[in-house]
Structure P
Amino acid sequence: MYLFSGDPYRPTDLTIHLQRTQPEIDYAVVDGAPNPLTLDNLDQINPDVFLTAKDDVTSNPAWLLGTAPDSTNKISDAIPAAIIVADKGNNTVDVFYMYFYSFNWGGIVNIIDKNFGNHVGDWEHNMIRFVDGVPTAAWYSQHADGEAFVWEALQKNGDRPYAYSANGSHATYATAGTHDHTIPGLDVDFDILLADDCDTGLTWDPTFSAYYYTYDAATNSFGTYDNSTPTAYLNFAGKWGDEHYPDSDNRQEDLLGLGKVYKYADGPTGPKDKNLNRQNVCPDSVEDCKIRKVLT
């Protein structure tokens, strides 16, 4: 993974994120929730919960910035990733690489020159599909959509493909450069209204700093390869960040005055909500799954 060189928001240790947030519903702290929240008890709280920052995020507290990889491409003393192996039968295995960041900076809408789509918490992912033990295609998540490519098309370091994390938004792309983020599924090398910028900044190898899991689609459950890896947090059905700030909150801004486009949005759901039992390389929500044969 190439992290954008100018992006201050690096991958974040999952435990640190829980320590700096609290469970809220309708902007009020939930009574009786486990305290402290941990990766082993997160599934015990109400699925309507938002893991809300204890700090005012507009002050850019240090924990939002995550941890940068070192010269060996490893993020030391932090685990901001989960790698999930889903055996689908028929000699088909999907491997999901989930990446976590404590803050998503949404970018600038160029025609109005205003910041859009920020939120606390950010889960992004790649998925590689193996058939008969051979990688055949990969998915790159980008906001509510993404792109799929045949294996042969991807840029690689040996046998391992590259992914590029976009500036602030952390959408994952198969190439560096500027990508439009306006129209789902359209990848052009300029921005129509809103850009995702990628470059060959810091290199991060997520396999050095990840929890590893199996996923059983029949039971919708997770297994581990040892007795110490936490699993409860994967079953948390709530949001990993703040609830969309109301118009009365001075941090919020209705960019068009129409109640549609806001500066701050809801935090995201977690890995279990990423269609781990998808039929195609694309999530099932993508009606026309195009598996591209060339990089665009």
Structure Q
Amino acid sequence: MAGARVRLSDGQSPSNLTLEMPSDSDGQFSFPNIAAGGFQITVTSAGFSPQTFSGVLHAGEIETLPPITLNVANTITEVHVGLSQTEVAEEQIKAQEKQRVLGAIPNFYVSYVPNAVPLSSKQKYKLALRTMVDPFTFVMVGGAAGIAQAQNHFAEYGQGAEGYGKRFGAGYADTVTSTFIGSALLPALLKQDPRYFYKGSGSVGSRFLYAIGNALICKGDNGHWQANYSNILGNMAAGGLSNLYYPEQDRNGAGLTLENGAVGIGSTAIANLFQEFVVRKLTPRLPKHSAKP
């Protein structure tokens, strides 16, 4: 083997180095004019286990060594202990679940970490469920139902507790279907990330267009931007399902589907604008590595 590292010591300790040289193109080496006494030869080469040969050189003697064979070194495996991608995503979700506007309003679907790890399908469903059962979700739906009753919207529901209950049920059904389909079911099937990724830098115009555009585009689980089929189809599907429980006089099939779908997409765009320019300043608990405006 050419270029192997050959070390000659006095045999008492390998650290007592006397001479060192590389083997030649034929794998041979020679140490001339060596003092008589014990000696040790150590041969090393990258990727091979070191080999040693010991002997005693007498005065006036030339020692010819037998062939020294280097064996392939045993594989050394380095084990790096760290968090898996799923575990990192879980930690990031926990941070997102602490994000509440003014300390109360859920702000779970915004990532202030620009390179956040994509969510697993299970985590997408978990985050959607966390949103649907959050107490403030019921407060928001209840407030909207009260306003609708005061304006006698969906008049066929009537007034009183029964009318309020029907409006509340319809409003909560809208929230559940849009959240479940648009933020869990479709993102899991289409491998898309349902979160809004805060930009926080650049000109006002670029951030405005970014926020509006994110109603129609999103990050895929592969990290690439793509059409936001989850949000678009999710709002359309939620609009279609609303035909099942809205008052008969307020149902018009495709019209209601398209109307509610368009409202949902438009609402997403408006919500993104608030996220980009307002909400961050009102959210007290943010991840340590969040983007800075």
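Computed values, structure above
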| item | result |
| --- | --- |
| Label whose coordinates, when distance in nm of label points 7 Å out along Cα→Cβ at positions 42 and 274 is calculated, return 1.2 (choices P, Q) | P |
| Given 28, 25, 18 for semi-axes √(5λ) of the Cα gyration tensor in Å, calculated: source structure among P, Q | P |
| Structure with the greatest value (metric FRET efficiency 1/(1 + (r/R0)^6) of positions 194 and 226 (r between Cβ atoms, R0 = 41 Å, to 0.05), set P, Q) | Q |
| With helix-only ellipticity at 222 nm (-39500 (n - 2.57) for each DSSP H run of 4 or more, over all residues; to 500) derived as -500, matching label from P, Q | P |
| Structure (P, Q) behind the derived value 16 of relative contact order in percent (Cα under 8 Å, 6 or more apart) | Q |
| Which of P, Q leads on volume of the Cα convex hull per residue in Å³, for residues 50-169 alone, largest value | Q |
| For FRET efficiency 1/(1 + (r/R0)^6) of positions 98 and 266 (r between Cβ atoms, R0 = 30 Å, to 0.05) computed as 0.55, the structure of P, Q it came from | Q |
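Bear in mind these aren't lab numbers, they're just calculated from the coordinates by the rules spelled out. This structure is a prediction, so every number in the text was calculated from the model and none was measured. Cβ atoms are built from the backbone, for glycine too; each structure is taken alone.
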